[in-house]
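The structures come next, written out as structure tokens.
Every number here is computed from the coordinates shown, using simple stated rules; none is lab data. Keep in mind that this is a model prediction, so the values were computed, not measured. Cβ atoms are built from the backbone, for glycine too; each structure is taken alone.
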Structure 1
Amino acid sequence: MSDIQLYLVEADKNKDEARRLAARSAAALANGDLKLVELIENAGEYINHEDATMRIKSLSYLADVLEQVAPKVLKGQQRNLLCGFILTRVSDDSEGTGHCARALMALERLGKWDSDTAANIANTWVIPVQLGSEARD
């Protein structure tokens, strides 16, 4: 079983074990045993699953991995691509928004955003939220 499959099993039963599995994936990224594209491909099946619970858990896995990635493991272009991927999840599925926010914060800790990426985040996340709160007022 892959780390994400094991994580999905452990996520509800044993949070510490789930975090350990995410840390193992982060370490594999750092030492080159796991490529970023493989991580996304492995997670993609579950992130796009029809079951909302599966989608939420898989976004949690991605956020947990990114929170444990060491600085300089991901290059700026990789962080920007991940950011774009995560922002599509925010647009497509509001149920995993908290995990998307955690993933974005983890990516930001790994390096500052360029101005285009920061604007994309604001346009995708902040502005619609503000517009939604104005509609309620």
Structure 2
Amino acid sequence: MVILCPAGLVFFPTTVLLLAGLIPTMVAYVIDRDPDKTAPMTVGALNFVGVVAFIISLWKAGHTMGALTKILTDPFAWLVMYGAAGAGWGLYYGIPPAVAAWIALRAESRIADRLEEQRELIAGWGPEVSGVVASEDAKD
């Protein structure tokens, strides 16, 4: 905090842009109940990328409050910063079901392969290899 506060004042336009642009990440941190806080990591990474593009343009424009105002009044800047956060939310909610579906399909494929192998073994060795033995009462 001893270094962070003075650095925030020295780089005040960058600090303001970061605070304004990273609001979705802060919201993700507040609403995520997971102790690992995976939502802010996912949303924050993409949100930060969206903000960094405008931090670079702020630095190129002289790192002034006027340049900051120009960026903050540009709707495209807000669209990129918050759109990147939206992409992060899309990944956060989209990847787990996609992976679960892939794992389920893979498991079903393995089951089908094992059943086919079992049918081949029964065809080659007879029904006794299936593990189902008819009782003596059923034979009579």
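Quick notes on this one:
- With distance in nm of label points 7 Å out along Cα→Cβ at positions 52 and 116 derived as 3.5, matching label from 1, 2: 1
- Once mean projected area of the Cα convex hull in nm² is evaluated on every structure in 1, 2, the highest one turns out to be 2.
- helix-only ellipticity at 222 nm (-39500 (n - 2.57) for each DSSP H run of 4 or more, over all residues; to 500) derived as -23500 - corresponding label from 1, 2: 1
- Value 1.6, calculated as distance in nm of label points 7 Å out along Cα→Cβ at positions 4 and 60, assigned to which of 1, 2: 1
- For 3.5 (distance in nm of label points 7 Å out along Cα→Cβ at positions 20 and 36, calculated) the corresponding structure among 1, 2: 2
- Ranking 1, 2 by distance in nm of label points 7 Å out along Cα→Cβ at positions 28 and 44, the structure that comes out highest: 1
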